[in-house]
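Chemist: So, here's a batch of structures to check.
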Structure 1
Amino acid sequence: MTHNGGMELGRIGIWTGHLDLQPIEQVPDIASELETLGYDALWIPEVAGRDPFVNAALLLGGTERLIVATGIATIYSRDPIAMASVWKTVTDAFPGRFLLGLGVSHQPAVEGIRKHEYGPPLTAMREYLDGMDAAPYFAAPPRAEPVRALAALGPKMLALAAERAVGAHPYFVPVEHTAIAREVMGPDAWLMPEQMAVLETDATKARSIARQTMATYLSLPNYVNNLRRLGWSDGDFADHGSDKLVDAIVAWGDEETIRARCVEHFHAGADHVCVQVLPENRAELPIDGWRRLAPALLG
């Protein structure tokens, strides 16, 4: 999968917010190990931790071929000119290796943490992209075409991702969403869903670990509303997720089970799957899981 800007995004990436919890001088070495293991991309989020673009530069500087993607940088953290500037700057420093994932975030985070007014998502994103595309940039042009994707769940945002970006990065979605997204976006847009995973074969323990993380996302209307569109109901959202919902969102079991879920996404139309390994201790870097999964996912 190659973009005309020269980016070659492979099939499997790692999605993690755990790097923010590590000593910053160790972060490039962690990325280097992921590259050595064979992963194609590293996805990092933005909430209220380390700056994702400084992080991206550190990660890219510590590696040679790994693609680093923001999953996602929120449009409410920078105005369009600032976002266009940092996008082009990192692209110029690391041509073909930086993917800007953009999203509207969530009303509780935007209004509660950032103290901005949360506008209608589709309109806000479209106007923001217009601002980015019109932004002045008084520097040498980047050596590669900058590449961006949109966090997208509903059909209108998915369509916008196909129209105004390289594609979409859906998060907290079951495989059925991947099939719908591919149909909406057509055959050419990149489709890069995130897939949560727990390396645990005991059902009770695995679902308990999964619910620690799912609790956060089931409190956010954008994700709940997306699941409602897919036919899930209030009973599935109670107590941090019914067993059926947990099993649809989080792949749990051995390495082969996790691999099989990624294959399901590919069969449904995904081009790239970024796997988020959920450790039993949420503060623990899941590096053992990344190591265990590499032969199964990348072999």
Structure 2
Amino acid sequence: MAGQEKVFVYGTLRPPQSHSSKHDSRYYFHIDRYIKAAEPARIEQADLFNLGAYPAARPGEGIIYGDLLTLEAQALPIIDRIEGHPKFFRRDNVDVITGSGQTSAWIYWAARGLVVGMRRISCGDWLRRQDDDCRATSAAEEPEHHEAEDETLRALVKRFAEAECSWFNTVRPDERAHSAPVWHVWYRGRAYVVTTPEAVKVKNIAQNPAVVITHPDPINPIIVEGWATLAPDTSEALRPLFQAKYNWDIGTDVDYGAIIEITPTKLLAWGNHGEGRWDGEAVLQVWSI
């Protein structure tokens, strides 16, 4: 129908269900007013990965279960922004199977680098990922040890990771910029920041996940552009890192309960420690420092 689009959604854009948390469908409420119809659906030859706060789909060998949304065309730019199309998740056409037959719809595929080291959701259903028969199983391929091939990038990431602090830049819902100094750690190719749930930066990334986090040195800068989301499932893995770097036990700090995960989409640097421009997939290969 003219003026309408079909989108297969498999994660935080899915309609909430009786057995699921509204938080698991948090981005659905950004587009619900545009939805004309929704029905359960699935795609084949695809795998679903658990990235913590949201899932990621990649072409593969399994089945992914989700929902087919028919919505007004003006919702598509909103979803593009949420998914970071085309640099983060890329919109593409896919065959979707529903109870009424097969149709073509948009899907948002994750970049390959995003799922490196992440675990597959065995049943292919984001909203059932906590069920005993559906817990994430084997991990996707780990980095193929490319990190040693680019010593400049590895050295820059190490310098950024070891910096005492960084500047974290987000955009307010009214499009005003917001910048704040933060403590950070590096874990498996991503940067992590811990803050209060009511912090401005948390509210900002809920509306616009595009962020920039930078090394504080203005003469020899390291600038990481990325995509930010809350990642509560990473607390146990990050706890010893914050303890070692800052003598801060994030597991017992009742005020600082929000963990922000920044997935790099680009790294830029210049100065005495090396210079260049690297895409997010290359940066994600640098797991350890």
Structure 3
Amino acid sequence: MVAVRPWSFPASAMPVMLTLAYLYWAGHDVNWVNGIWALVNIIVFHAAGNTWSDYFDYKKGVDAQDTFGVHTLTSGMFTPREIHRLSLCLLAVALLGGVGLLVRTGLPLLYVGAGGLLCTVLYPALKYRAWGDAVIFVAYALLPTVGTSYATLLKVDWTVLFLAVPVGLITVAILHANNTRDMQTDRRVNISTFAMKLGGRGSIGLYCAEIGMPYVWVLGCVLLGIFPWWVLLCWLSAVAAVGNMRVALGYGKDGATGIARLDELTAKLQLMFSLLLVVSFALAGGLG
């Protein structure tokens, strides 16, 4: 449980839950068995991705005793071989679950599953070349919403992409906060992240945009009639978002230490924001 980092699972689970709530509100005949199956499977994929990334971060020297974040390997709690083996086992379980869901649905789901597999396996290499943010948006926003739509309806309701943008931006902000904090330690092992390319001030500006834009997006979707008015409940989490921005802006004064927990705070924001949207769509659907 320590190695797979369950606190991070909302990043993958919430897009699926939100898509299910949205499809319910939209009046679709949702296959809930397939929906729950997709939810469990993406969490297993996420666990595999976490351990896979930790293994390569340790081998690359990105994670060391003096870095922030997880210390499952640097502390000696687990050996690299144990984490690698765990990752492969989780990946095998996720692939078996994906094949089972593919049999229940159809060939188009194969493309979503293949995309998820590639994102998981290639993430470490792409992260070291400043593509990590893009991979996270694809893996934890685009693929879950589109895949859940197909798995539960046997067709894709492309309007689910309106959900992918706000939730995906906050999810990407989790990684971006992590990479901004770790710029100095990442630089010494000769990797490149998007945060490093932007620099400290640019990275903090992007972070604030990533957690602020979702509220504007949701409001715009409401005004355009895409979302019901109920979804404005998500604005209740704006207080936490403003608090995160204040923490982020402290980077200029306190450096990495000042944003040491910003990734954790952003993960909590993503959970709060997404849950409020799930409840909103459920209420809007139930009340007609």
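Chemist: Among the shown structures 1, 2, 3, from which was the value -4500 of helix-only ellipticity at 222 nm (-39500 (n - 2.57) for each DSSP H run of 4 or more, over all residues; to 500) calculated? Intermediate results must be reported in sequence, preceding the final value.
Modeler: Values: 1: -13000; 2: -4500; 3: -23500.
Derived from the structure labelled 2.
Chemist: If we compute mean count of other Cβ atoms within 10 Å over residues 96-103 for structures 1, 2, 3, which one ends up with the highest value? Present the calculation step by step, with values, prior to reporting the outcome.
Modeler: Working: 1: 25.9; 2: 12.8; 3: 15.6.
Once mean count of other Cβ atoms within 10 Å over residues 96-103 is worked out for each structure, 1 has the highest.
Chemist: For structures 1, 2, 3, which has the highest computed value of relative contact order in percent (Cα under 8 Å, 6 or more apart)?
Modeler: Values: 1: 20; 2: 16; 3: 24.
Biggest value here belongs to 3.
Chemist: Using the calculated result 0.60 for FRET efficiency 1/(1 + (r/R0)^6) of positions 32 and 104 (r between Cβ atoms, R0 = 25 Å, to 0.05), pick out the matching structure from 1, 2, 3. Mind showing how you got there, number by number?
Modeler: Numbers: 1: 0.15; 2: 0.60; 3: 1.00.
Computed on structure 2.
Chemist: By the measure distance in nm of label points 7 Å out along Cα→Cβ at positions 232 and 256, tell me the structure among 1, 2, 3 with the highest figure. Numbers along the way, then the final one.
Modeler: Values: 1: 2.8; 2: 1.9; 3: 4.4.
Largest value of distance in nm of label points 7 Å out along Cα→Cβ at positions 232 and 256: 3.
Here, each number is a calculation from the coordinates, and none is a lab measurement. Remember, it's a predicted structure, so these values are computed and weren't measured experimentally. Cβ atoms are built from the backbone, for glycine too; each structure is taken alone.
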